[in-house]
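Please find the structures below.
Please treat every number below as a calculation from the coordinates, not as lab data. Computed from a prediction, not measured in an experiment: that's the story for all the values here. Cβ atoms are built from the backbone, for glycine too; each structure is taken alone.
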Structure I
Amino acid sequence: MTRRVSLTQYLIEQQRQHGHIPQELRLLIEVVARACKRIAISVNKGALGDVLGTAGSENVQGEVQKKLDIIANEVLIEANEWGGHLAAMASEEMEGIYLVPNRFPQGEYLLMFDPLDGSSNIDVNVSIGTIFSVLKKPEGAKGVSEDDFLQPGSQQAAAGYCVYGPQTTLVLTVGDGVTMFTLDREQGSFVLTTESVSIPEDTKEFAINMSNMRHWDEPMKRYIDECLAGKEGPRGKDFNMRWIASMVADVHRILTRGGVFMYPWDKREPNKAGKLRLMYEANPMAFLVEQAGGAATNAHQRIMDLTPTQLHERVSVVLGSKNEVERITAYHLDAKS
């Protein structure tokens with residue numbers, strides 16, 4: 001019988017045997033995982049739990065909040081504020097940072113999260129997820145400020161996501177590869193199901209919102225035109241397109257079988273670098289993809305080399321199979337030269 005390894009056992013082994021993870025970070029990841037289990041329960045109840053539909057409010061991005069957006073945000077804060085592992089948190093749903101209350105011990109880590117990615121899919125029962133990123137509080141800093149969060153993605157101590165689909169799957173990296181855990185609902189625990197996740201360098205699959213094509217710049221149009229030309233075109237092969245409108249679900253597919261995901265700059269909001277948030281979405285996903293052997297850029301440079309200048313900074317995203325990401329990036333760099 002195959003030995004079943006729980007998330008807790010896996011993390012303890014990583015700490016004790018391999019020294020890949022400090023104890024405080026291990027405990028923090030376990031708390032985040034427990035919060036994701038609670039969110040999964042709310043997601044699975046759907047209409048039975050009165051969690052569908054909008055909440056009648058907007059977040060700091062000016063986006064209409066779903067009921068589950070607010071529920072997931074509250075679950076993550078309540079689960080993490082008292083454990084003693086964190087100094088502060090930041091969320092896509094909140095304008096400023098959330099300091100750990102004085103009545104609780106303060107830790108050395110900073111947690112960032114998109115509590116429910118893919119909100120437009122909630123009411124139609126399509127996969128959605130939670131994305132999280134962990135940074136270490138700068139040494140010698142007194143108290144915590146927003147500037148402490150403005151670190152490049154290369155400084156992440158851990159990152160991951162939980163996808164709520166036919167299975168609830170937690171995907172994690174602590175800088176030593178990517179591991180997947182599946183929630184065993186009968187046992188109530190995440191169980192190791194895939195180690196050493198690897199993204200193929202080549203692919204015949206891309207994910208992008210084609211309805212925006214007329215707004216893209218020329219290098220992106222060039223790449224997509226070549227894909228659409230199929231075997232008769234310059235690429236000499238047929239491509240498939242997939243688009244779920246949930247970054248978690250699209251990236252999960254890429255980690256599972258390869259592909260390239262793109263959410264580029266477009267002309268409708270020329271002063272914005274992109275649509276996705278650098279710190280809550282792009283950095284953690286870039287960390288996971290790179291750890292699985294893929295690549296992630298903003299179409300010009302490595303995403304994790306970017307230094308954020310504000311908490312809710314946006315960025316263009318191209319990530320997935322290495323050779324395709326490099327080709328798209330090269331097209332953009334050639335256009336600039």
Structure II
Amino acid sequence: MQKLAVFGGTGIIGRSIIEYLDTQDDWQGIGVARHKQQISELTPFVELDLLQPFLYDAALEQFADVTHAVYAAYVSHEDKFKENELNIQMFQGLMQVLQNAAPNLKRVILMQGVKAYGVHLGAFKTPAKETDPRHLPPNFYYDQEDILKETAKQQSWEFTILRPDVVCGFSIGTPMSIVLVIAVYAEICRFYGLPMRFPGKVGAYNALAQVTDAELLAKAVLWAATEPRAAGETYNITNGDLFRWKYLWAQLADYLEMQVAEPQTISLSTMMADKAPIWQEIQQRYSLKPVAFKDLAAWWFGDFIFGCDYDVISDTTKIKLHGFKEIVDTSSMFARLLDRYRLHKVLPVGK
């Protein structure tokens with residue numbers, strides 16, 4: 001029996017990994033987060049702030065037989081230099097915990113993303129390959145990777161790095177979800193009797209884009225944890241298809257029973273700043289879960305995704321050649337996730 005410690009276990013990525021672990025007979029899991037949630041009856045949770053990485057004796061016992069660890073934790077901050085510093089400190093805390101509490105650890109999976117190629121800085125070479133050079137720092141992905149490689153060498157651990165892009169999954173209270181950004185924006189447009197206009201740049205509406213299904217990513221994590229060829233490697237991982245928002249937006253609007261109009265570039269961060277009372281009214285009207293508006297959708301994240309007026313394409317050839325060949329249809333994934341949010345009464349059902 002192998003045991004995976006999931007750091008960042010309550011986020012979109014972590015939750016999907018834990019849910020997938022529950023379906024595997026030869027795996028056990030342990031979730032780790034600053035604030036634990038009851039995600040699974042099979043997977044216990046440990047509360048741990050990696051900025052203050054102290055484990056009580058009971059938690060230490062749960063790490064004693066951990067064989068693998070995945071790091072999917074992240075903290076955002078308005079000051080990007082401070083954000084860089086905090087995420088480096090958190091990862092250093094992870095290394096401390098694993099060295100002190102997991103004597104049977106074999107391999108660490110580090111979650112990165114397309115920011116490793118500078119997507120947040122502007123147009124970059126596409127399709128991006130794992131061998132592409134780094135951009136000018138700061139970028140905490142680079143620091144975390146360097147720390148992991150050095151520590152793994154000292155501790156005789158193996159490691160694998162995964163680079164998904166715009167991870168889409170189910171998680172309540174994790175606002176960095178493009179699925180909820182789109183759906184909540186659409187419902188607010190419906191409230192005002194407005195069509196569902198694409199709120200980003202026209203260039204982004206027409207550019208090629210990609211996403212990564214969290215369920216697909218969970219499968220890739222377990223593959224990467226045990227695949228001999230994955231030791232010491234870095235892999236891009238996406239659904240395997242590409243899309244243009246221009247066409248996917250129309251499909252999403254149709255699924256949500258909304259009319260579409262021409263794009264109108266706005267700042268979601270600005271335009272949604274006063275919409276909490278509107279969402280409360282929608283929640284009451286449809287008897288939805290009382291999730292706070294600020295915890296529902298990260299509007300700055302939507303502004304970023306819909307502001308990328310250039311192609312965002314990762315080359316996923318390498319991971320397929322090494323044995324992970326699963327793919328996901330993106331439009332079907334969005335429909336599945338919207339249905340799940342509706343089922344859990346986070347979103348209204350139809351009109």
Legend entry - Ranking I, II by mean count of other Cβ atoms within 10 Å over residues 135-142, the structure that comes out highest: II
Inset, instruction - Out of I, II, choose the structure whose coordinates give helix-only ellipticity at 222 nm (-39500 (n - 2.57) for each DSSP H run of 4 or more, over all residues; to 500) equal to -12000 when calculated. - result: II
Inset, instruction - Work out the source of 15 here, i.e. which of I, II gives that when relative contact order in percent (Cα under 8 Å, 6 or more apart) is computed. - result: I
Inset, instruction - Figure out for me which of the structures I, II the number 13.6 belongs to, where mean count of other Cβ atoms within 10 Å over residues 79-86 was derived from the coordinates. - result: II
Legend entry - For distance in nm of label points 7 Å out along Cα→Cβ at positions 87 and 327 computed as 4.4, the structure of I, II it came from: I
